[in-house]
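Next up: some structures, all given as structure tokens.
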Structure 1
Amino acid sequence: MLDHGVLEHGNPLEERRHRMRHSAAHVMADAVLKLFPEAKMGIGPPTQDGFYYDFDVSRPFTPEDLERIEALMRETIASNLPFRREEISRQQARAMFARQDYKLEIMEGIAEDTALSIYRHGEFMDLCQGPHVSSTGEIPAVKLLSVAGAYWRGDEHRPMLQRIYGTAFETQEALDEHLAKLAEAERRDHRALGRQLGLFSVHDEIGPGLIVWHPKGALVRSRIEDYWRQIHLRRGYNLVYSPHIGRAQLWQTSGHLGFYRDSMYAPLEVDEQEYFLKPMNCPFHIMIYRSALRSYRELPLRLGELGTVYRYERSGVLHGLMRVRGFTQDDAHIFCRPDQVEAEVGGVLDLTFELLRAFGFSDYSINLSTRPEKYVGDNDMWGFATESLRKALVGRNLPYEVDEGGGAFYGPKIDIKIKDALGRAWQCTTVQFDFNLPERFDLTFQDQNGGRSRPYMVHRAILGSLERFLGVLIEHYAGAFPPWLAPVQAVVIPIADRHLEYAASVQARLQGAGLRAEVDDRGERMNQKIRQAQLQKVPYMLVVGDKEVQDSAVSVRLREGENLGPMPLDALVERMRGEAGETK
């Protein structure tokens, strides 16, 4: 109803943190109003890791302001003021919040027959349904983190408010541990590392949310794509390509213009016909299926594509590689008979974990999402599809949680989240049934009796989008990719100019073995070159001087700082090829 977050029932620690952080948001708003009496309050919910509150103030908050606000918060916490809930009438609420325009607007959006409530502590009150802790003293450890702009209700046509982020924990030790994780996350920020390592960039001249891949970033991406194609071909997928635009009629038939229009870009006019940039790849794969009369003998038909799509995202939510407007999905659609469904879903799961393990992810969580209140298809279809997903999970002894009613209107699904080196969860894999599109496009196949039957259609993306997955990879490895993915696997560092010729021959030997190597021929000191290679996260630094030239060797240093000493060049090549071949 009001400024409350999603409460994770059944987990006592999370419930306690939810209440505590919600209460901390109120304590923060109280402090802001004491220091800035003219401030107008927006909303202040708890979040997964903390809380925030939005304010309309005459100027942006400064770091010094945050220090003053936090100091006042600590005074309020030390006072151990009780939180008290009161139900009030709308007339009372309008009087209480007469100068709080955003609170009045919130009230207008609440049904007349819904009771309003406020929470008080000391002289502060806020329109809120809770829950809260008993008193301010039950907020043992609190910290304000940052300020950012946030449009009111996420609408760029509404006022820009100042959002203060903070966090609270049950002990100072837990807070310190969280702050250390935040510092480590900042060190791993893929946007900063993307600039440092020369992987990608975003330019206002091109447009926000549109990624430009630099040579090193493109090389990492191509390694991922090459492996993706190889493993899909090995598992019986047919690789396809589709256009970036399609006629309006296609998107009308698919339902995207009806259900997804707000996320699509304005149409293009071609030969007096409307065309749209594609937000999804599925209609194109469906047209490939429809291009011929299909027999039951041809199924399953697995069509896979690294297909670039375009979706409108508000500028305020764009975030490096994680949230963009143009991205490439590792998309595939499987058209199959009912008797093939369970095996096909199982095959997708096997492929998923093979791919994720190759990129270094072994910790994950799985959700099985079932039929929502509004859905297409009959109950028997839903029951069959949901049970097929469940059997595929159970048959592989995969633990999962059921998200009741969490499926899309067109079918149940399996969602897999991976956890990175910091324990953060990222949504990657989705295996999704679709009862809608086969009906809309009247898909059929000739069955064993010579009649027409409707195929089952399974959408699936394993990595999700390549942009987002690469952002996760950068942060997971802090930019230090495993050797098979590293854009530069070795830098050859000549000690003096007289060693340049030998350095070039070492580079040629490595490149001839299929390895990626560079020579640092700058007129810098050796230690500076080693340091630069470490900053660029290059796995191997190969120092060559008189001794190495004489022995046809290299002196090997690793990016972690370990010095392996002299090594015959052939032995190094064998070692590096072994590492580079960990994933074919």
Structure 2
Amino acid sequence: MPIITLFIILFTFQFTPASAQDNNILGIGEGLAMHGQPKYVPTATHLEYANPNAPQGGTLRQAVIGTFDSVNPFALKGKAAQGLHLTYDRLMQRVWDEPFTLYPMIAKSAELAEDRSGITFHLNPEARFNDGSPITADDVLFSFETLKAEGRPNMRRIYELAKTAEKVSDSAVSFTFKEGYDQETAMIFAMMPVLSKSYWAGKTFDSSTLDIPVTSGPYKITSVDPGKSITLTRDKNYWANNRALANGQYNFDRLIYEYLRDDTVALEAFRKGNFDIRMEYSLPKWETAYRGQSGFKKVAFRHARPVRTEMLIFNTRRAPFDDIRVRKALNLAFDADWVNKNIFYGRMKRIGSFFDNSELEAPKTESLWQPPSNTDRAEMRKSLRTAGQLLQDAGWNVNSAGQRVNENGTIFTFEILSGSPENEKVALHFVRNLQRLGINASVRTLDSAAFRDRLNVYDYDMVSYYWQNSLSPGTEQYIYWSCEAAEQQGRWNYMGICDPEIDTLAQAVPEAKDRTELVDNVRAMDAALLNHVVGVPLFYLDSDLIAVRNTIGFPNQTPVYGPIIETWWSKQGQ
């Protein structure tokens, strides 16, 4: 198997010279990009979106909605607590101002097969768990075997692609891949979290647990109040404190996540000063709920990643939504212009792609399905007439009572499942317009736990939910859209779509050899999905809305993926 070492990659990016404070910081090392070349030269001493002069100290308090019963984020069983990604280091670490590039962390270097059919990791001899024990090849192989057998389904699926997993030495591990691997496989292996073999050996891994494990990241779990709160404390002896990836990051001494029953309570708690930051996903709340308060500022952080694809999603596993004519008819009945103006202050943009706000979205051509915006009453009436004809063509006629019925006399009625009051408002307006077509729809809003339970088993007619894509889509696309995922509970094929063409397109995405091919593959898949009319597209903002206390500082530069809280700091120090 031909091997090429990563240091032969040519770097063209000129990094800003290090400040005096960076003199003792080790360079970022040789990067591994999904496509093209890494952005940072090996000697770079900090990420552009991090402030290397940020002070350290203080506490960041955040609210989380719901509950938790586990501190193991990798097991399928149990609901893991927030923030645990900060307690585990990975072989290589992703950065957020590039589509998909990794830089050395536990692995000080990597050797990648020319055809990406394998990868060898050479471990950093300084890498340590938080109990002071060294991270070795045995720990990496133990992590691989454990996560392959007992980890989350996405981990099991990827790690099953390993044909061999070999210990080259105490500080080197090599993986080769079997048939079915793609261009992304090595990248995902490089993001493997490393578990402590000495801690986990003899313990049950595939279960929820509140026992604090041995970890390796910049933070340690120091306090757990089951279901109520978890506290992470910055490890001042963190082995990678002098590395570029940590320079300007992980600045708070403590991160406290408190769990609350719903978002209304969380908002009121923030207004009272109980929390330091609040991510706001509701534009109406952003516009109105923070008035008359002081001690914080509202900041809209502009980003360049694909936005959340929010839709009223059809469950095509169920009639009548298995008929595309019905799905198109209901799209025509959605008064997007009214909703945007009256619920979202006219500030939102209409979803027109599964990759909106990026170069990945399908070009708008005549062959691409796009619902009308219904910008005035005349267009709305025309759309309703067209919708009525589509329903009639699908066998749904209007009876003497003004109800849509099929040839068996079954009344066209269904339920829209919602997980938030804001989505409920949108759905209720949609229901009123559907009444003009003789359709009897209703809305049911559930709390977060009940909503998630029904979402996971696809127990709904329509559901108000979303997908989130990245600038470097990969193997997750098959989990989103494939026939296989449509039949498996707990996946993300919420609409139940099953089309061999889309399966093929989703499989082609992670096989792209360069960025141009990736963009072409994603655009083709995006167009195919849009033409299936899997839901009623809603709206998006191209900014992250965050309310932040005046005592919290953040860098001037926002990376393409949006603000990274790990780079923020306390202005109050200790």
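Please treat every number below as a calculation from the coordinates, not as lab data. None of the values given here were measured: they were computed from a predicted structure. Cβ atoms are built from the backbone, for glycine too; each structure is taken alone.
A few remarks follow.
- Structure responsible for -0.75, -0.96, -1.19, with log10 I(q)/I(0) by the Debye sum over Cα atoms at q = 0.09, 0.11, 0.15 Å⁻¹, for residues 36-307 alone calculated and labels 1, 2 on offer: 1
- Computing Cα extents along the principal axes in Å, for residues 60-187 alone across structures 1, 2 gives 46, 34, 32 for structure 2.
- Looking across 1, 2, the calculation of helix-only ellipticity at 222 nm (-39500 (n - 2.57) for each DSSP H run of 4 or more, over all residues; to 500) that yields -7000 traces back to 2.
- Ranking 1, 2 by distance in nm of label points 7 Å out along Cα→Cβ at positions 124 and 164, the structure that comes out highest: 2
- Computed 15.8 for mean count of other Cβ atoms within 10 Å over residues 356-363 - originating structure among 1, 2: 1
- In this comparison of 1, 2, the computed figure 43, 28, 23 for semi-axes √(5λ) of the Cα gyration tensor in Å is attributed to 2.
- Relative contact order in percent (Cα under 8 Å, 6 or more apart) from the coordinates reads 19; which among 1, 2: 2
- Highest-scoring label, criterion being mean count of other Cβ atoms within 10 Å over residues 244-251, among 1, 2: 2
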